[in-house]
Structure 1
Amino acid sequence: MLVKGAVIKPMARFVKERYGAYHEAWLSSLSEETRTVLEHGIVSSWYPIERAMIEPTEVLCGLVEDPADDVAWDLGRFSADFALRGIFRIFVRLGSPGFIIKRASHVFSTYYTDAVLHIHESGSRHATVYLLGFPEPNRLVERRIGGYMERAVEISGARDVKSSVVTSLAAGDERGEFRYTWR
């Protein structure tokens, strides 16, 4: 499975800003191939998910004391801030949370090969999102995607966003399922 460079671009910045004391240890613990992807990755190019997302996230989670699921979720939130406050900020600000959720399924395929983000249900104050088709499911990648979606809903104007992970591809479930509610 491949991911677009735009998905991995915020990773090093996240580590510097949130876990600065671990930054050098994190970089030196990565394989040379992964360091190259992170340091020289081109936003529009495709990279193997193992090197671009899984390894750097797992290494970070092994270094810090925070729970791995929380680190990955926060990284997803950080990535949404990075992406949606940049060139897409006007698009996100003009759309409602429901519109952003619906649009996410179309945009997702431009960043991940072989996977689908399906909006199962979406209303004015809630959404259920399915993650499907990951050939090699990974719990931390799922959490990054869930955190990204949560922050995207917040950026679009939703308040008091509540998120829950209902099922997980990495746990052997048929799909990853996230539920979001807001006011």
Structure 2
Amino acid sequence: MARYYRCAWFDPDAQSADVPGHPLYVYPRQGAGRIDDPDHEYRVLYLGTDAAGCVAEVFGDFAVWTPALLDPPPSLPGAFRAVMAYEIEATLCDLDEPKRLAEFALRPSQVVSNDRRATQQWARDIYETGAYDGVSWWSRRDPRWTSCGLWGYADATVEQVTVLVDLAAQPVVEAADVLLRQVTA
């Protein structure tokens, strides 16, 4: 079993994975993500191997991090931004491994490309082998972090939910330091 993390909205009242705010909730109509399936045959649970890396993925587009990043969306008024830890046994296609890149005739630049049609196609190719539960690659925010997408996450166990009560939480501070982001109170 390996530990993975996710920074997402957590609603303590969400009691099943098909309800927004549950730690295992995945939006049913994905389509814009790096390894999403536009045909909706499978869904992807996006995770990372480091809590700070997950925070960086979620907050990274903002130049200044303010408490407003913790304000829940109107559709989930009782939710909290949280870092969730999972225990998952999964076989991932590690695209940071040269053998895997060669196996799927990929260049590193194709893995982190912003061309979603292209990334979703190589993800589909990997999915269709039936050999993997998901894919891992280096974070676009910083290569020391690993991003993952799992289409085989049915056996995932939620181990811990840490609500981000403020921006002084360790994973937020670490992500801001690495990304050189200003954090305001």
Structure 3
Amino acid sequence: MKARTPGRLLSALACAGACVLAVATAATVSRLSVSYEPPAVSLVRADGKSVSFPRELDDGRPVLLNFIFTTCSSVCPLTSRTLEEFQLKLGPEATKLHMMSISIDPEQDTPARLREYARKFHAGPEWHYYTGTVAASIAAQKAFDVYRGEKMSHTPVTLMRSAPGKPWLRIEGFVTPDELVDDYQKLLASP
């Protein structure tokens, strides 16, 4: 028991630090229009199918993208709950949107764990979860400027794009489901 105590203490401190970061970040939300070039990597969807990341992004539909890990106890559950409510508020419109959540902890986040996580947040049929190799996950994170070196340092970032070739709306910080619906509708309405 004593040998595991330092590990538990470190985990508790990391969790507490992430919670403090989440609260501090919640006070500010920023929105930027940004262009990104997705890396040519393969990811594994929660259904076990290996897919091309660029092709998943460019299926012709608007895309909402974020990065999560299933054992996260701060940022990820908050953003996932927001996305759950966002898809509910969109109603039938949600079927026209491709939601993508990519694991930043692919060594732990197997397709089975991602399916369980998706059920927990009532992910609709258009909300897909992805894992893959560590290298593929890091490449995707770096391409979208969310790589922070290790999973406990990640911050809430939601990315949306209205169509292939269009710029991304980068939302940093915690938004409400209503704000996210408003951002999405504005994005679709812009030329």
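A short reminder: the numbers here are calculations on the coordinates, not readings from a lab. Because the structure is a prediction, the values reported are computed rather than measured. Cβ atoms are built from the backbone, for glycine too; each structure is taken alone.
I have 3.0 for distance in nm of label points 7 Å out along Cα→Cβ at positions 82 and 130, calculated from one of the structures 1, 2, 3. Which structure is it? Display every interim value, and only then the final one.
Values: 1: 3.0; 2: 3.7; 3: 2.1.
It must be structure 1, since only it matches.
Quick one: helix-only ellipticity at 222 nm (-39500 (n - 2.57) for each DSSP H run of 4 or more, over all residues; to 500) came out at -6500 when computed from one of 1, 2, 3, so which one is it? This figure was derived from 2. Starting from the value 55: which structure in 1, 2, 3 was volume of the Cα convex hull per residue in Å³, for residues 66-105 alone calculated from? Checking each candidate, the match is 3.
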